[in-house]
Structure formats: structure tokens, C-alpha cells
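What follows draws every value from the coordinates through simple rules; no lab data is involved. No experiment lies behind these values; they were computed from the predicted model shown. Cβ atoms are built from the backbone, for glycine too; each structure is taken alone.
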Structure 1
Amino acid sequence: MDETVRWVRTHCGRLDHGGCALQVGVRGNAIVEVRGDPQGYLNRGSTCYKGRVSADRLTHPERLRHPLKRAGKRGEGKWRRISWEEALQVTAENLLKIKGEHGARAVGFGAGMPKGLEHFVLIRLANCFGSPNVVAPQDVCHAPREISGVHTCGFYPVADLHHPTRLILAWGSNLLSTNEEGQIGRLALEQIRNGARLLVVDPRRTELAERAHLWLQLRPGTSHALALSMLQVIIEESLYDKDFVEQHTYGFEDLAEHVKQYSPECVSPVTWVAPDLIRRAARMYAEAKPASILWGNAIEHNVHVFDAARSLVCLMAFCGNLEVAGGNIHAHDPPIMKPGEFVRADRMPNKSREMISAYHGVIPRLMTVAPAYFRRAVLEGVPYPVKGYLGMCTNPMVTWAESPLTHKAFMHLDFIAVADLFMTPTASLADIVFPAAHQFEMNDIGHYGLGHGIIAARPKVVDPPPECWPDMKILNELGKRVSPAEEWHDDADMFLEDILRPSGMTFQEFAELGILKGPDRFLYWREKGFRTPTGKVELRLSTAEKFHLKALPEFKSLPEEDDEEFPLVLISAKSRHYLHSSYRWVETLRRKEPEPTVEIHPRTAADLGIAENDPVIIETKHGAITQRARVTDSVHPRVICAAIGWWFPEGDASRQVDWRTSNINMLTCAGNVGKEFGTPNLKSLPCRIRRGHVPG
């Protein structure tokens with residue numbers, strides 16, 4: 001007899017940062033349909049294809065369903081099924097052994113892009129264990145924009161798409177394909193339908209660029225040059241908000257003098273954008289009141305990200321678009337527990353001085369360790385030895401720059417434990433593998449700590465397989481074994497209640513509400529000023545000398561200089577079907593995008609004898625990979641755009657399921673990183689391309 005379908009309201013997660021409200025149809029303990037919730041705060045009923053088929057991950061035959069212990073050599077693909085008690089005990093014994101011999105800081109606690117509350121429980125575990133080293137990809141994701149904003153204007157400037165705006169400037173952002181930390185394409189499209197103009201800055205003619213009133217196809221890696229030139233035009237033509245600039249900014253005269261060298265005529269040869277288009281873009285943005293900048297993750301993928309992010313915050317300030325409805329705002333949190341309290345930051349009061357990154361002089365407030373610095377500690381003992389790694393929701397073997405270096409570092413570690421849904425290249429190198437529950441199989445809170453002023457309820461939809469545990473439960477149970485037991489709960493779901501306690505809500509009440517939003521406080525600087533040392537937007541950083549930072553944003557060089565041996569420029573783009581390296585094993589998604597493809601301009605393809613779907617070798621001075629050619633004029637003739645995150649689950653287990661053949665991080669290098677965040681060049685790389693396969 002068929003059971004009635006019941007509908008559960010939740011929010012998407014682990015498919016980007018999520019945020020789409022969902023209605024999930026359940027029969028028994030099986031999900032039969034996923035659809036967008038028309039009441040969704042961010043998505044208004046829309047959702048992407050991968051969201052609609054996301055439940056396919058729960059029932060995949062190759063899903064990890066039991067704890068595993070390595071039975072052969074590291075990476076050999078041989079495993080022994082063990083109990084949860086043994087898995088936790090072996091992990092605890094090894095972490096404590098490393099702590100006893102080398103100190104707690106010799107263990108790195110690894111996270112990928114924050115998916116939910118487990119990210120903060122992991123930080124809590126590190127703090128309670130005594131390690132300052134949480135290793136995360138924030139050097140290339142979110143933190144450069146957030147922290148550059150904090151140093152410049154005292155907060156992370158978020159595009160406000162919930163109030164009317166006159167113009168959206170999408171800079172390296174393509175919301176119609178992937179979301180941007182809580183920004184969903186549906187809201188942007190509504191603004192455009194309601195009359196907002198659209199200005200797009202992107203090396204590719206994206207879906208968003210197709211709709212733009214003006215598209216600037218800049219050279220990859222030159223965002224800071226273009227933004228500085230727009231500032232020069234706005235000053236030269238007196239288009240800036242004079243009252244705001246005079247009363248609420250610091251260092252205007254210095255910046256005005258500084259940007260004279262960046263006239264459109266001077267920067268056009270390096271940006272590939274004609275001077276008249278630069279002027280037109282500057283006028284469009286300056287004359288629209290209000291205007292919002294959607295600055296995408298792409299600007300954070302080269303060593304000059306601090307200059308690019310600072311330049312764009314200055315642009316927001318020049319035109320009076322900070323803290324105004326429809327501009328770029330400080331999104332205030334609702335009444336919830338502060339992240340510092342939740343992660344027990346008080347247990348690591350000297351973290352900023354003790355973490356690996358401190359030795360390298362990173363920018364203040366960056367509280368995670370860049371992968372480049374973590375691997376140096378593992379392989380060279382700089383600034384001190386690191387011997388162990390616990391990873392959650394992360395696949396460094398594919399996602400960190402210079403994958404061969406990652407492999408070398410992980411093979412060098414004494415102990416590795418990883419939690420995941422599936423046997424990834426990283427999990428295949430572990431000593432212990434924990435089988436994790438899917439997002440639909442646990443209670444969670446989304447968007448906590450992201451700076452967007454909201455948290456989203458993710459109540460459990462179905463029960464997980466018997467031995468698949470939520471990440472928070474894994475961390476909670478491990479925490480009891482390696483740190484003071486009083487810091488942990490009998491039931492990990494109590495962490496959700498901790499977060500909500502200041503609001504007066506239970507998690508059940510929050511789940512029924514769906515979204516908890518903080519107050520709008522537009523023009524708050526009129527009352528309190530800006531949270532900077534000067535109380536103003538710091539166009540010139542007053543703390544530059546103290547923190548050894550650049551006082552003014554600048555353009556001095558390309559991320560990597562041109563090389564006649566490698567005449568093309570390599571970039572990459574996120575896929576709408578996957579999340580970085582995740583879900584290549586989901587058949588419904590793999591059918592949509594079965595192989596990695598590289599976009600190449602028709603003229604360039606013809607010159608090189610490359611046809612549609614040809615196997616091609618992409619090569620930089622660091623390595624070579626194979627992908628399939630996609631011939632399209634959406635890229636510049638001098639630019640190719642490769643697929644990211646590729647590995648092959650069907651590959652040989654003894655070779656860690658083939659992370660080498662098509663992985664773009666075989667082409668990147670972690671040797672040259674930006675000082676402020678430890679950011680490597682993931683894009684803007686000199687390259688060449690030809691027909692063929694990489695041997696082996």
C-alpha cells in the first residue's frame with residue numbers, strides 16, 4: 001500500500017553555500033521530489049538542477065556506509081571495515097600521540113568551503129584541542145573580500161538585492177550559473193525586470209553578460225587596474241559623492257593623486273578594455289543612485305586580490321553606495337550566539353600569534369591557515385612541524401593549488417582522518433575514513449558566520465543509513481575523547497539550540513519560521529561612524545605601516561608575466577552541475593556534464609587545428625592535463641577557460657581514483673602567493689594548448 005507523500009520545508013546546502021528554500025517530498029524514509037519553495041527569502045521558488053536532483057546522493061551504491069581503516073599502504077585503496085568506537089578511538093589516540101610528541105599545533109584541522117554549522121564545530125574542536133591551525137580555502141574564497149572590506153570600511157559590504165537598486169555591477173560574478181555566498185540569481189533578475197541596469201565585468205560572455213547593458217571583457221587578472229581606472233574617471237569628471245567623500249572618508253587626496261597614473265588610456269593595453277568603454281562604465285556606476293556591486297569569488301584567485309578588493313570597496317565609497325538600501329550594506333546578524341563564543345575562541349587567546357600563518361605575516365583577522373603555508377609546515381617544518389590532519393567536507397587533493405605538492409604533503413603526514421559521503425582522492429589517502437550523513441539526513445543551520453545577516457533552517461528530512469553520522473556528531477564525539485568533555489554535548493543537535501538561545505527560539509520553532517534575519521540599519525555610520533581606526537572609510541589605510549600593508553591599492557604587474565612559450569591565458573569557471581570537486585559520482589549530474597571541457601575561441605581553435613570535442617593538452621610551466629575542446633566565442637581569442645574540480649570516481653583505486661589526468665590544479669603553483677592572504681594564482685596563468693592526450 002502506497003504511503004502518502006509528506007512535504008518538509010528546508011533549505012539547500014552543500015551545493016554552493018545554499019540558501020534556496022526547498023519543499024522536499026518524502027514517502028516513508030525516501031525522498032521522491034525536491035522543488036523550490038515559493039516563500040523562499042532568497043530564491044522565491046527557483047532552484048537549480050543540481051538542487052532538484054540532490055537527493056540522488058543519498059542512495060548511490062558507492063556511498064560510504066561504514067567507518068573504514070586503511071589496510072594497505074597509504075593510497076593503495078585497501079580498507080577494513082571497523083566499528084565507530086574503533087574509528088573514534090584510533091583517531092583520538094593518534095591525535096593525542098602527536099600532541100604529546102610535538103604539541104597540539106602539530107595537528108591541522110581541515111575544512112572546505114563552509115557548508116553549515118560543522119565548520120564552526122570543527123574550529124571549536126581545534127581550539128579545545130589546543131591547535132591554532134584550521135586549514136581552509138579562505139585564501140581564495142570569501143575572506144579576501146570580507147577582510148579587505150573590514151580593514152577599509154569596517155564591515156563586509158554585501159550587495160543588497162532586497163531593496164530597489166538602479167544598477168547592478170556584476171564583477172566576476174555569474175549568479176545565473178552559481179550563487180555567491182547567499183546571493184541568488186532570482187533576486188538579481190527581479191531587480192533587472194524592475195528597471196535596474198546591468199553592468200558586467202568578466203573575461204567570459206556569461207549568461208549574465210548576455211543580459212548586460214554593458215559588458216567589459218577584461219583581461220584576466222587585471223580587475224584592480226580596471227577599478228583604479230574607473231576611480232580616476234570618477235574623480236576627473238567630479239562624479240563622486242562629494243559630501244560623503246569629504247565627511248566620511250580618510251585619504252581621499254592621497255588616492256586622488258595616486259590614481260592619476262591609471263587613466264583609461266594607460267590601463268587599456270593591459271586590461272584589453274577600450275578607454276571609451278572604461279569611461280562609459282565609470283559613468284554608469286557613478287550616476288546610478290543607488291548601485292550595488294556583486295563582486296564574485298573569481299577576483300580572489302590571484303596574488304593581487306588585496307588590491308582588487310580594496311579598489312572595489314573604494315569604488316563603493318566614492319559613489320556613496322555603502323550602507324544604503326540597494327547598495328552594498330553591512331548585513332547585521334539577528335540575535336544569535338556570536339561565532340567567537342560558539343567556537344570557544346577564549347581557549348586559544350594567542351591563536352593569531354601561534355598559527356602557522358603568523359610566521360608569514362598575513363593580514364590581521366585572517367584566522368585560517370592558507371594551504372600553501374600548511375604544506376610548507378608539513379614538508380619543511382616551517383615555522384614548526386605538522387604531523388596530523390583531520391578533514392571534513394573537503395578534498396584538498398583536487399581543490400588546492402599544485403596538486404602534486406598536496407599529494408607529497410599528505411603522504412608525509414603521520415596520521416590522516418577524513419569524513420565524507422564518498423571515497424574521494426583525499427579520503428583515499430586517509431588512515432581512518434568516517435562515513436558522513438547527507439544534508440537532508442541531519443538538522444543544521446545555514447549561513448551562520450557568513451556576514452549576510454541571515455541564518456537558514458535546515459531541518460532533517462529523512463534518517464541516514466545506520467552508520468552514517470552527521471559531521472557535527474562525529475566532531476562532538478571525537479571532541480569528548482581529545483579535549484575537555486565539558487565542552488561537548490550528549491546530543492550534537494544541542495549546538496543548534498546554543499546558536500539560537502539569544503533569539504529565544506528553539507530549533508523546532510526556527511525550522512517552522514525558516515529564516516532568521518537581522519535588522520536593516522542603513523546609514524548607520526551617521527550615528528556610529530565606520531568601525532575603522534579613523535572612524536571613516538579608509539581609502540588610504542591608516543594601519544598600513546603597523547600591519548605592513550599597502551596604504552593604497554595599486555596595479556604594478558600581471559599575476560604572472562607574459563611568456564612567449566605560453567601565449568594564451570588560462571582561467572577557469574565553476575560548473576552549474578557540480579560543487580568544486582564534488583558530485584562527479586552522481587549519475588544524473590554526470591550525464592549533464594560527462595567530461596571536463598575547455599572553452600577556446602573559434603579563431604584560436606582554427607589556428608591550432610582544434611575541432612569541437614577534440615581531446616586537448618593544456619599546459620603551463622607547472623604541468624599538463626587533458627580536457628575536451630569546446631569551441632565558443634564566449635572567451636577572448638587569447639584566453640582559454642578550463643573546467644575545475646575534475647577527478648574520476650570510476651578510476652583505479654590504487655591511484656586515488658585519478659586526480660591527475662584532468663585536474664586544473666596540476667597546472668597551478670603554490671610557490672608564489674600573495675602576502676596578505678597566502679593566495680596563489682589559480683587563474684591568469686600563461687598556457688598553451690594542442691590536440692592530444694597527456695601520456696599515462
Structure 2
Amino acid sequence: MALLTASDLGKDVAGQPLLRGVSFKLERRERVTVAGRNGAGKTTLLRMLAGEASIDSGELSLAKGMRITLHDQRPPAEREMLLRDYVLSGCSEELAIEAKLARLESQMSAGAADEALLARYARAQAQLDARGGYRWRDRATEMAHGLGFAQDDLLRALHTFSGGELTRASLVRALATGADVLLLDEPTNHLDIGSLEWLEQTLVELDAAVLLVAHDRWFLEAVGTAVLELEAGRSRYFAGSWHQWRRERAAREIALGRAIAAQRAEIERMERFIARFRYKATKARQAQSRVKKLAKMERIERDPGASRNLEFSFSTPQRSARVIFELSDARIEVGGQDEPAAAPARARAGRRVLIDRAELWLERGEHVSLVGPNGTGKTTLIQTLAGRRELAQGSLSTGHNVNIGYLSQHADELGDGGPPSQSVLEAAQRATGLTPGKARALLGRFLFSREEVEKPLEGLSGGERRRLSLAILVSSGANVLVLDEPTNHLDIDSREALEDALRSFTGAVLLVSHDRALLDAVGVRTIAIEERALRSYAGGWAEYLRERDERRAAPAGVGTRSENELDASEVAAAAPRPRAGGGRGRARSAGDPASAGAAARTRRSRAKQAGPSKNRLSEQAKAERAVEEAEAALRALEDELADPAAWATRYESAKSAARHTAARRAVEVAYAQLEALIG
């Protein structure tokens with residue numbers, strides 16, 4: 001039975017039709033991805049289904065008792081609330097049931113024990129059990145931890161979090177509801193790769209229907225079971241994965257092109273016949289028949305928006321020194337109001353070390369991905385390399401003839417040096433030095449129309465700001481691109497255009513991104529921030545994933561490091577590195593597959609003899625103690641429940657049964673965690 005059925009839904013915006021004839025249904029455990037260009041109505045559709053936007057035509061049917069929840073990009077309105085209370089506020093039914101049980105328990109404690117009261121209590125208890133029992137709060141906490149919030153964060157007020165963290169909080173709140181239908185608008189925004197992988201696994205295992213909008217191609221492929229395509233206000237349902245839909249859509253585009261070409265050829269043939277024989281007595285009737293046929297013919301046309309695709313490339317840059325950057329024994333710190341490293345110790349009190357004793361280098365033409373969880377210092381590191389921050393310790397050398405093009409995460413550099421009211425055209429001219437005509441031509445390649453180039457900079461959307469910053473970057477002539485989340489606010493077609501441009505760029509690239517498809521397509525080496533250190537992995541994203549997963553699955557090697565890691569001291573010992581000024585006959589150590597492979601083989605043989613690492617043994621010991629504590633708590637509870645008074649009334653029986661079930665479940669969870677570590 002379908003949980004949700006939409007029939008011929010329609011919506012008008014500002015008097016213009018946005019959606020017409022949108023029809024589909026959602027079954028339990030079905031995960032439908034909504035595809036369409038920016039402005040196609042994807043977010044509006046989700047809000048219509050959630051009841052937050054009106055439905056102008058058509059019908060929406062929901063299964064009886066079904067719960068539906070929406071996550072979108074709007075931050076919470078109430079900012080004084082604790083994160084914990086905000087997350088739990090989405091579980092209104094569970095809170096209402098608990099409040100009802102508390103009222104009934106209060107009445108029973110006062111001496112009331114009539115059958116009607118006990119029946120109400122039993123029904124309320126059954127309703128709570130159907131929603132996870134007394135462990136529903138644990139479900140909310142698990143969701144928060146999975147999306148990167150620490151236990152201490154739950155007790156912080158919402159106003160202390162950044163905008164990205166508030167968006168994640170909204171997603172936690174939606175997942176914690178246990179809704180039957182989840183409507184997710186850009187759930188991957190502001191998630192690091194670990195949280196993305198956790199979310200993928202959670203949605204796949206969820207016993208609910210999911211309708212989602214996202215621009216992360218790996219996420220769509222991993223999660224989706226069907227695609228709802230919105231085009232020109234109409235919908236088309238496709239049962240299959242995202243990749244299969246992309247192939248089917250490409251085939252449709254080819255077929256449409258052929259149909260348009262065939263129809264145009266037929267129109268031209270008929271028009272030639274009419275022009276030749278319209279006034280000839282013997283052919284006038286046939287010519288008139290073709291005139292009528294042409295008037296009735298429905299012309300096959302493409303969607304007007306289909307032709308507005310972002311296409312660009314970087315010009316061949318000037319040749320630089322072989323080594324672009326060399327970072328030695330570096331420490332990067334934040335905090336203390338970001339006082340410079342040279343400030344007195346008193347002024348720098350409270351600073352936090354993000355990266356310590358770091359070694360890093362980048363060579364001419366090399367495309368390197370920089371990865372790591374949120375908060376580990378990726379942005380701070382590339383700002384340091386781009387000359388926008390000072391090192392707390394160590395040295396940074398930059399090679400000869402290096403011209404850096406820097407793209408910040410939020411396009412903060414746009415409009416530097418100009419008034420807030422400046423237009424897109426003025427900002428582009430100021431940043432590039434181009435004449436008005438050439439600046440207009442550049443902006444046109446990045447989908448800015450004649451009218452849009454006159455828009456004030458402060459009124460641009462996130463996608464428009466990103467396209468403008470890319471246009472400025474392309475015109476800079478940089479031979480080193482340092483990019484921080486360049487796909488932010490870009491739709492899928494624009495992401496693929498950026499991907500193609502970076503792949504063909506002959507200069508060096510240092511890329512920070514959570515778009516795994518972009519990392520996989522562009523990076524040829526991966527640098528990971530792990531435990532405040534930089535570790536280099538030979539190979540792109542796929543090779544890094546393989547090594548990372550092997551490290552998680554197998555016992556660690558000597559000490560607490562994996563068999564494939566190269567830390568700063570190992571890199572230094574393996575081979576001499578090239579210097580920023582060039583240098584002949586120097587070998588690349590961290591990027592050399594041969595040296596990395598030899599070192600890895602040596603550590604593999606040691607790892608087999610060494611057994612589990614100290615970290616693994618410590619975790620096992622903690623898990624064993626957790627099992628003992630859970631079993632002790634269960635025994636103590638069973639001793640307590642041996643008293644007949646614990647089962648004397650229906651109320652006491654229900655409460656005792658719930659407590660015993662929760663205690664047994666705690667033992668099962670503790671054993672499962674221990675088995676996972678031992679296995």
C-alpha cells in the first residue's frame with residue numbers, strides 16, 4: 001500500500017505556472033530522488049507534500065496514521081533553545097504520549113485504579129512501544145552523533161552554532177522523528193565525508209519512504225531506488241538508479257534531437273512545395289492542403305532552459321617551478337581571536353592546534369585532493385598555502401613563477417575593494433581588469449544574461465555568486481588553483497562542467513571538497529588530515545578509500561598506525577624531497593607508488609606479527625567492561641522485579657516489563673559492540 005499518492009498536482013508562483021500534472025506514489029522503503037534544473041520547483045514540491053505550501057490543483061492522498069516530516073535549508077526560528085530540546089521537539093507524538101503517561105501515573109500514585117484509567121495507560125504504553133519505547137530518545141542522540149555532533153553539543157543553545165551546523169541540526173531533527181515519509185531538501189549540505197557515508201547507510205536501512213533533492217552524485221547513486229524528473233512543469237517517473245536514469249535521459253535527448261531534425265526537414269520540404277506550386281492551377285489544391293497541415297502541426301521543441309548549460313575551460317597557464325609549495329615542520333593554530341603567531345603568549349592564550357609538525361609539497365601539474373573531517377583544518381591549511389594566514393611554526397616555501405588562483409568556500413573575495421552596491425559587471429571588471437565588452441562576454445559564458453550582469457552583487461543567489469567567482473578564476477591565468485568547496489551551490493550540470501575543466505587544466509590543483517565524484521575525477525594524489533598530521537596517499541579518491549577501508553577492517557600495524565600510512569618522519573626517511581627552487585635528481589617520496597608500496601609491504605609483515613593495536617585492545621577492554629556493567633544492571637533489576645509488588649497491578653506490570661525489556665536490550669547492544677571489535 002502506498003504511503004503517499006500525488007495525482008496531477010499543480011502550483012502557480014506569481015501568477016505563472018510552475019508545476020503542472022505532477023503524479024507519483026511513494027511506497028515504504030522506496031527512496032525517490034527528485035531531478036530537475038534550478039528553478040524547476042523541486043523545493044516547492046517538497047513543501048507542498050509537507051503541507052507548508054498550498055496545492056493549487058490536483059489531489060494528495062496520505063495513508064492513515066502516516067507521519068511525514070520535511071528537512072530543508074531554513075534555519076530554526078528559535079535560537080535560545082538547546083540543541084537537544086530542538087531535536088526532540090520534532091518528536092511531538094512521543095512527547096505527548098510521555099506527558100500522558102506521566103499524568104496517568106500521577107493519578108495512579110494518588111490512589112486511582114479504575115479499569116478505564118488502566119486501559120488508557122495500557123493504550124498509551126502500547127503507542128509508545130510502537131515508536132521505540134523509552135529508547136526513542138536514544139535514537140535521537142544516535143542521529144546527532146552520526147551527523148557529527150558531540151555529546152556536549154546537545155547542551156549548547158542554538159545561537160552558538162554556525163549556519164551550517166544549524167542546517168545539520170535540522171536534518172538530525174527530521175531523522176529523529178521516525179517518520180514514515182521523509183522529505184529531504186539538500187541533506188548533504190555541510191556534511192563531511194564521514195557523515196555523508198553514515199547518512200547513506202542510515203537512509204538505505206531506514207524502514208520509511210524517502211523523497212529527496214540533492215546535488216551529490218555519489219549520494220544519489222548510493223541511496224536512490226527511483227527518480228522523479230521535473231521538466232517544464234511536468235513530471236516523469238523512472239524506476240531505477242540515478243545512473244540508469246542518466247543514461248535513459250541521454251538516450252531521450254538523442255531521440256529528441258533526431259525527431260526535431262526530421263520534423264524541420266519535413267517542414268522545409270513542405271514549404272518549398274508551397275512556394276513553388278501555390279499559384280499553379282494544377283497544384284493549388286495540394287499546396288493549400290500542405291498550408292493547412294503546417295498550421296496544425298505541433299512543433300517539437302526543447303525546453304528553453306536546456307540550452308543554458310555551463311561550459312568553460314582554463315587556458316594553458318605559464319610554466320612554474322617544479323615544486324609549487326613545500327611546507328616543513330609546520331604548525332597551524334586557530335582561536336585566541338586569531339592573533340598572529342608572533343603575538344605575545346598572553347594574547348595567544350586559548351589557541352587550538354589543528355595541524356602539527358606537518359610536511360607537505362605540491363608539484364607542477366599535480367592534482368591533489370585534501371580530505372578530512374569537518375573542523376580538522378582543511379580550510380585553514382589552504383588559506384595558509386595561499387598566503388592568507390601565517391604559520392604558528394615552521395616554514396612555507398613557494399616556487400618560482402607561481403601564480404595562485406584561490407577560490408574560497410563562500411566566495412568571500414567577491415567585491416573586494418568596491419562598494420556594496422556594485423553590479424556583477426563592475427565586480428568582474430574590478431577583479432579581472434577587463435574592458436566592459438570583454439567582461440560581458442566572460443560573464444555570458446557563465447550564464448549571466450545582459451540584464452543579470454547589472455544586478456547588484458549583494459542580491460546574488462549562492463549559485464550566481466559561485467558562477468561569478470569561477471568566471472573571475474578562469475580569467476586570472478593562474479597556474480595553481482587552490483579551491484575550497486568549489487561545487488557549493490552548483491547544480492549537477494555545472495558540477496560536471498567544473499569537473500571537465502579541472503581535469504583538462506595543465507597547472508597544479510589543490511582541492512578541498514565533499515563532492516566525492518569531483519574528488520574521484522580530478523585528484524591523482526590524496527592528502528588526509530589525520531590526528532593533527534598530514535598523510536599522503538599515492539593515488540586518487542578510489543585508492544584512498546581502498547586503503548582506508550583496509551585499515552579499518554584489518555588490525556593496525558606497529559603502534560597505532562595503519563600499514564599504508566606515511567607520516568612526516570617516514571616520508572623524510574624514505575627519500576630526499578625536491579626543494580621549492582627546483583633541484584636536480586630529487587625523488588618524490590610520498591607520491592611515489594614504488595617507495596610507498598615497499599614501505600607498506602614492510603609494515604604489513606610487521607603487522608601480522610604485532611597483532612591488535614593498543615587502541616584496538618583498549619576499545620575491546622572498554623567494550624568488555626560495558627558488557628559486565630549491562631549484565632550487572634540486568635541482574636540487579638531482575639532481583640528487584642522478583643518482588644511480587646512489581647507485578648501487583650496492570651500499571652506496575654507494564655512498567656516492570658518495559659524496564660526489563662530495556663535492560664535486556666542494553667546487554668544485547670553491549671555484546672554486539674564487543675563482537676564487532678573482536679570479529
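A few remarks follow.
- Each of 1, 2 could give Rg/Rh (Cα atoms, Kirkwood Rh), but the derived value 1.04 comes from 2.
- Of the structures 1, 2, the one that 23.1 was derived from, the read-out being mean count of other Cβ atoms within 10 Å over residues 168-175: 2
- If you line up 1, 2 by mean projected area of the Cα convex hull in nm², for residues 272-391 alone, the top spot, with the largest value, goes to 2.
- Read-out Rg and Dmax of the Cα atoms in Å, for residues 56-359 alone, computed value 31.3, 108, structure in 1, 2: 2
- Origin of the value 4.4, where distance in nm of label points 7 Å out along Cα→Cβ at positions 152 and 448 was derived from one of 1, 2: 2
- Looking across 1, 2, the calculation of relative contact order in percent (Cα under 8 Å, 6 or more apart) that yields 12 traces back to 2.
- Structure with the greatest value (metric FRET efficiency 1/(1 + (r/R0)^6) of positions 64 and 176 (r between Cβ atoms, R0 = 30 Å, to 0.05), set 1, 2): 2
- Computed -14500 for helix-only ellipticity at 222 nm (-39500 (n - 2.57) for each DSSP H run of 4 or more, over all residues; to 500) - originating structure among 1, 2: 2
- Origin of the value 7.2, where distance in nm of label points 7 Å out along Cα→Cβ at positions 120 and 432 was derived from one of 1, 2: 2
- FRET efficiency 1/(1 + (r/R0)^6) of positions 312 and 632 (r between Cβ atoms, R0 = 35 Å, to 0.05) - highest-scoring structure of 1, 2: 1
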